[in-house]
1. 1, 2: which one has Kirkwood radius over Cα pairs in Å, for residues 296-351 alone, as calculated, at 14.4?
2. If FRET efficiency 1/(1 + (r/R0)^6) of positions 216 and 280 (r between Cβ atoms, R0 = 30 Å, to 0.05) is calculated from each of 1, 2, which structure is the one that comes out at 1.00?
3. Consider the structures 1, 2: one of them gives 28, 63, 8, 0 for P(r) over Cα pairs in 20 Å bins from 0, in percent as calculated from the coordinates. Say which.
4. Given that FRET efficiency 1/(1 + (r/R0)^6) of positions 40 and 64 (r between Cβ atoms, R0 = 35 Å, to 0.05), derived from a single structure, equals 0.35, which label among 1, 2 identifies that structure?
5. Identify the structure, out of 1, 2, from whose coordinates helix-only ellipticity at 222 nm (-39500 (n - 2.57) for each DSSP H run of 4 or more, over all residues; to 500) was calculated to give -14000.
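Bear in mind these aren't lab numbers, they're just calculated from the coordinates by the rules spelled out. All of these numbers come straight from a predicted model, not from anything done at the bench. Cβ atoms are built from the backbone, for glycine too; each structure is taken alone.
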Structure 1
Amino acid sequence: MDEAKGNVPFRKSAAHRQRLERAADQLFALFEENALDPAGGFFPLDGQGRALTGTAGWPRALHDVTRNIHCFSIAKLLGRSSGERFVDHGLAFLNRHRDEEHGGFFWSVAEDGPVEDTKQAYGHAFVLLAASSASAAAHPKGPALFEEVDRLLDEHFWEEDRGAAVDGFARDWSPLSSYRGQNANMHLTEALMAAHEATGDPKYLERAERIAGLLIERHAAGLAWRVPEHFTADWTLDRDFTGDTMFRPAGMTPGHWLEWARLLLQLWLAGGKCHGWMVDGAERLFANAVRWGWDETHGGFFYTTDFENNPAMREKLWWPVAEAIGAAHYLAEHRPSDFHEEWYRRAWEFAEGHLIDPATGGWRPELSEDLRPQNRLFHGFPDLYHALQAVLIPLYPATGSLTRVVTPPR
């Protein structure tokens, strides 16, 4: 395409790519300056990007520290001087989450020990992602963590007969409930692909394909290509599950349809383009997410819908927009269309116009239905992970995890 003649799509224009590069640098700089807690781990940040110290900075959740390890593994691969130090700092803090008596990692900890001592598949999936990313970035402690969490997933979480993971256990590994959920398994799919890239072991790719087969080829396809969230122990859909508003909201979550659209394309590529249903599924999930999830009046994605596609939780969160950017980029690369290009631009313009704080580069996590900032579910700048991937994924080949495709600047 000839950019001078205006034939280059918005997402590939020099001006937009430069904006993405600046956004990534600003995000890294924000967390580099304010997030590292000298006493261990990472401070949460308030709405001005300042560290929340003292009691306001606790407790800390397993997925937060592991996502930071993942992000700063990317920083290391990009040649940022902070990368090695932040990864090392995060890996050291995982000792606070590690249960030395029973094994596994606590869901959340305070300065003096565990707060919620359950062992969650969601959190352990991010331990696997962190270990895979640290290993890809050649951190010397990455392989040992990888071996540890791989064993935990094998021994406790993975159900071979189902082709998916159990959601969680009590501290002593006794069952918590019969609940099974797609959210933890979706993120486990992401981590399994990163593990496959880091090791070459086909076990991880096969497990990722089995999860996708269960949740998307079977359940989402059977629900008109909408992703259901909540299941019983035998993976029967539980339409009446009420859940919690943070990680297990009732109904359906269109942002997860967007996330799966990108993951399916990545999985299709990792498997040698053998599973054609994944490409079709990615297109259908994306189309339904923007059809039923996007608010045509105000903009942004509703947090949840009911099974009749009516908005339920009307908050507009940052992470579905971030996922829409990544999914639209992948689809535009592998299934080029004006539809995908237009939605990439729409998602990015919404992010820049309503979510990205120009002073800090942080992404505001929550807006009301009519796009006023609010803090009912999330506060401050709650993580680097979603925002960073949104601005980096379009800059690199749409062929695998960021830890596989990023390269240092020349």
Structure 2
Amino acid sequence: MLYHAYEFTHAAVGPLRAAARLSKESMLNPYNPFASSYGVRVTAAACDMFINATRRYAKPEFGIKTTIVNGQKVKITEETVLELPFCNLLRFKRGDNAGTDQPKVLIIAPMSGHYATLLRSTVTAMLPDHDVYITDWVDARDVPQSAGEFDLDDYVDYLIDFCQILAADGERPAVMAVCQPGVPMMVAAALMAMDNNPSRPASITLMGSPVDTACNPKKPNELATSKPLGWFKNNVIVSVPWPNAGFLRKVYPGFLQLSGFMSMNLDKHVDAHKNQFKHLIEGDGDSVESHRRFYDEYMAVMDLTAEFYLQTIERVFQKRLLAVGKYMYRNRLVDTTAITDIALLTIEGEKDDITGLGQTEAAHRLTPNLPDKKRMHFVQEKVGHYGVFNGSRWRNSIQPKVKKFISDMRANVKKP
């Protein structure tokens, strides 16, 4: 009923949203002699705020059309390499074909409510020197029940398949896992190492990943462990309503995840919207557009399958199975000590309020047989969770280290 109530409320305010849009356009019409008056601008700004507060935010586009290589503009084309029910493997193909001679990098976007486009800046920074691929996860409400379930083990299967695709030319790829996929990527790497899979990554970069949530737990960790698993199953798992393609599929809805994100920094969001209202009245186009770009991305959320969400709560946050050496993949014990030649770089933000300091670094403790020359840990000062993979410090400080690590580890790996 929760999902149905959400959809009904959205539909119910539709006429009001349409009226607000018409009012705004009428008031700001250049032929309106009162368009520049303060009262009209305030009313139009209020209509704009109402429209954006109640509209549905569609999946954004990456919109990366070009990159700069050696001072020259190079065309970028999105290419779907593999299409699976719950994820598409995308490649950002460079028009100069130089990317084919550069390291292949698989960026694993988090499947935690937002779309992969959240990593647009991550991709943009990596493009000039790498052949970049990314996991473009599909909204669970758009996947029909005939596609079956999708849990953490299926997630691991997808990652292994993607690594094998990137390694088709005989060179082991580099992998970057941002936040949530840290644990399943470690599982995938361990399984590939245990099987001596020739497609195992040459290097893995974990960025703000909850490998061991007992280290410096933050609010998301506390929320996940404050209640038994049954509470989550009974209170936040709902069925997708008709007419969505995933009708009756059990999901953790994106709007609940978004409400959780918003509540963690509610004061900041309130202040941001107050400033947006002021900028709309003042006609500050640059500030208004910057605000819209951010919230168009932030407010666009996707549903997660119930089985994936509940397993993540249980295995990663409540029982910490990988951290304590008890993680099972399809009745097979995962042995991370088998990782001996997959280089490991862990990156954390000093002010991360989602994944606390030490949680990502814990991956090194789980790989005792990995030589020191193949491991590195870095803490970026003065950044929070999103600053690890987005913003000026990502571009100017973190990304150059990731680039060098990938290059160095690539040079030390022979083709299988």
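1. Values: 1: 12.0; 2: 14.4.
The value was obtained from structure 2.
2. Details: 1: 1.00; 2: 0.15.
Structure 1 accounts for this read-out.
3. Values: 1: 28, 63, 8, 0; 2: 25, 55, 19, 2.
Computed on structure 1.
4. Working: 1: 1.00; 2: 0.35.
Computing FRET efficiency 1/(1 + (r/R0)^6) of positions 40 and 64 (r between Cβ atoms, R0 = 35 Å, to 0.05) on every structure in 1, 2 gives 0.35 only for 2.
5. Working: 1: -14000; 2: -11500.
Only structure 1 yields this read-out.
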